[in-house]
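Q: These are the structures in question, set out in turn.
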Structure I
Amino acid sequence: MPSINMIAARRAEKKRLEKLVSSVFLVIIGEIVITLAVVGFMTARVHAANVAIRGLDAKLTELQPTVDKISRYEKEIKALEPRLNLLAESRERTLLWYTVLEDLSRSMPEKTWLTSVSTNRTQSQTGEEAALAISLAGVSMSQRLVGETMLCLNQFPEFKRVDLDYTQEGNGEWKTLEFQVVARLASKDMKEGGTPHASN
């Protein structure tokens with residue numbers, strides 16, 4: 001009897017071991033399948049990334065001439081920038097002189113004529129930088145017309161201040177009045193003769 005019990009116990013132990021081995025085998029198979037799936041997924045991702053990188057490299061190679069052109073144009077623009085700035089400043093100051101001359105022509109009432117226009121630097125009594133002034137010499141028929149000229153000039157923003165230098169009777173056969181007016185310009189970026197300052 002005892003031997004029969006031992007055989008039954010051994011059989012039960014053998015079955016338990018077989019079940020344990022098959023469970024371990026299934027776990028190992030499952031882990032291998034999961035590992036293969038992960039490796040396959042990662043391989044596919046790496047392959048896709050490599051394909052994308054190769055595509056981008058091809059596009060970069062294709063775009064390289066355009067990039068080189070843009071870089072060359074940027075260098076040329078940078079080299080031309082000082083000239084362009086000087087041209088813009090010169091244009092602006094030329095337009096300022098054009099505006100000043102337009103203002104002078106609009107300020108002259110009837111029977112008032114300019115005989116000379118000159119520019120010079122006037123020394124300020126307050127210690128400020130010397131301002132550029134335009135000396136206007138002319139002939140008019142009356143003091144009132146000279147006053148109108150000065151009032152008109154004072155209305156334009158290009159002039160900071162307009163002063164009467166002198167008036168005197170003319171020497172001709174007509175009764176005229178010679179005058180000289182000094183109009184100080186508001187802008188300091190102008191030079192005598194209408195030439196712009198060089199930029200610092």
Structure II
Amino acid sequence: MYLPAPFNETRIDVLHALMRARPLATLVAQGGSGLIANHLPMQTLTEPAPLGSLRGHIARANSLWKEYRDGSEAIAIFQGPQAYISPSLYPSKKQTGEVVPTWDYAVVHARGSMRFIDDADWLRSFVAGLTDAHEGSRREPWKIGDAPAEYIESMLGLIVGFELSITSLTGKWKVSQNRSSEDQQGVVEGLRAADDEDSVEIAAMLASRAP
């Protein structure tokens with residue numbers, strides 16, 4: 001990933017926070033027929049230190065768990081908020097006119113090797129914990145025990161778990177840090193006035209870094 005120094009985010013807690021807030025990642029791995037890409041919700045764990053690990057599951061019918069080359073590197077890409085940046089947001093537009101549109105975004109790349117887990121007890125514990133985490137904020141959370149035991153057993157038989165031990169964690173926060181302080185403030189104000197959550201979140205990211 002092209003990563004100019006101003007956009008490099010290295011704080012592990014910040015990277016993990018984005019990964020947990022946006023858990024649907026693009027997982028790219030090497031298979032026997034070439035690169036395989038899947039879009040999967042993942043659980044981010046802090047252990048093992050210092051970078052942590054990822055857990056998830058795929059359909060048993062998905063060829064990834066059979067094609068994956070043991071020991072090869074895989075990468076999970078977590079896409080954070082993104083927003084189009086109009087040149088009209090820059091005060092410097094009126095001064096020089098030397099401005100062009102761009103796109104601001106935040107993204108995390110987690111690299112490591114994978115292992116697949118075909119164990120009913122592990123899967124049941126993982127799925128139950130994942131469900132509790134995502135249902136916890138609901139008024140009436142659904143729990144795995146709400147469904148018939150036979151049905152859950154049949155569903156568990158249709159999936160395979162995986163764990164990715166993170167060996168490299170890279171964050172790119174491209175949020176107009178390379179602009180002048182005046183232009184940065186113009187971007188913050190313009191994005192705050194937008195009516196979408198991503199723009200407001202990008203504005204907050206830039207405001208926290210603005211000089």
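Q: Given 13.9 as the derived value for mean count of other Cβ atoms within 10 Å over residues 91-98, which of the supplied structures I, II does it correspond to?
A: For mean count of other Cβ atoms within 10 Å over residues 91-98, the value 13.9 is produced by structure I.
Q: -9000 is what came out when helix-only ellipticity at 222 nm (-39500 (n - 2.57) for each DSSP H run of 4 or more, over all residues; to 500) was calculated for one structure; which of I, II is it?
A: II
Q: Follow-up question, since we're still on this one. 71 is what came out when percent of Cα pairs over 23 Å apart was calculated for one structure; which of I, II is it?
A: Only structure I yields this read-out.
Q: To continue, here is another question. With distance in nm of label points 7 Å out along Cα→Cβ at positions 27 and 75 computed per structure, which member of I, II shows the largest figure?
A: Biggest value here belongs to I.
Q: Where does the value 16 come from, among I, II, when relative contact order in percent (Cα under 8 Å, 6 or more apart) is the thing being computed?
A: The structure behind it is I.
A short reminder: the numbers here are calculations on the coordinates, not readings from a lab. Since we're looking at a predicted model, the values are computed, not measured. Cβ atoms are built from the backbone, for glycine too; each structure is taken alone.
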